[in-house]
Structure I
Amino acid sequence: MFRIREIDHIVLRVRDLDAMLGFYCGVLGCLVERRQEAIGLVQLRAGGSLIDLVPVDGVLGRRGGAPPGAEARNLDHFCLRIEPWDADAIAAHLAGHGIVPGEAGRRYGAEGEGPSIYIADPEGNVVELKGPPDTVGG
């Protein structure tokens, strides 16, 4: 038997690749790791994981049907574990990019209960930014 260790990658079908690259690289700090132009795939490094962007008008993207939108979302949300957690600094950074975050809250994640906020990328995909778990006994 095997066990799951972490999220390896997610794949987002996108309408506007440039806007999505601006958000994931410019706002969240991902790096373009690999491009496969022939099939329409850009792979971004997000810590130990990848976020794959697939334009809906490319070879891969056309296989997925309708483009993302209010009635054709590709997923509910995904969560990125971030460090350090400084709610004020995170809010200021997001505001500097014109992003209005949802209310910060304490939510359960892979490492336990801890702080998080929700934001949306340019195409409406919900991204949870998750801080460290609460310290036990500390």
Structure II
Amino acid sequence: MPRLPANQPCPCGSGRRAKGCCGPVLAGDPAPTPEALMRSRFTAYATGAVGHLMRTCAPEGPHFSADAASWRADLTAWCDAVTFDGLAVLASSEDGERGTVTFHARLHRGTEDLSFGETSRFVKRDGRWLYVDGDVTPGGAP
């Protein structure tokens, strides 16, 4: 896994240092909330931590792949090609074993703006939150 500098601001935009934010979740600690998992997934994309992305994807979701080698290669290529410029969490909720997070992510591939908004759905299994899917809204700032 690529190194996440512990004392640097976390890429998720929380304003906290990585060691007190997404660092422990990327290292394997369970995310305490759907928002924490979503933030850690943004950080994983930004730093190329594709193992975290794979571990935190629900098997029933459309982004999961049983072909781990191909999935890892696709995620790595995406992370290498895209810059993850910022994240704004707009809303977050959890109800028992289910949660949602609405956010806006700023991304670029070269000069192409890939920014989007999403309301993501999460499920909690065996004490760990997993990303299921989301409703995406393409475009610029929310």
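Read-outs throughout are calculated quantities, based only on the coordinates presented, and are distinct from any laboratory measurement. In this text the structure is predicted, and so the values were computed from the model without any measurement. Cβ atoms are built from the backbone, for glycine too; each structure is taken alone.
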Among I, II, which structure scores highest (criterion: Cα Rg over 2.2 N^0.38 Å): I
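A value of 2.5 was computed for distance in nm of label points 7 Å out along Cα→Cβ at positions 80 and 112; which of I, II is the source structure?
The structure behind it is I.
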Structures I, II, by FRET efficiency 1/(1 + (r/R0)^6) of positions 48 and 72 (r between Cβ atoms, R0 = 30 Å, to 0.05): label with the highest value: II
Which entry (I, II) yields the derived value 2.6 for distance in nm of label points 7 Å out along Cα→Cβ at positions 40 and 88: II
Answer label among I, II for the case where helix-only ellipticity at 222 nm (-39500 (n - 2.57) for each DSSP H run of 4 or more, over all residues; to 500), calculated from the coordinates, equals -7500: II
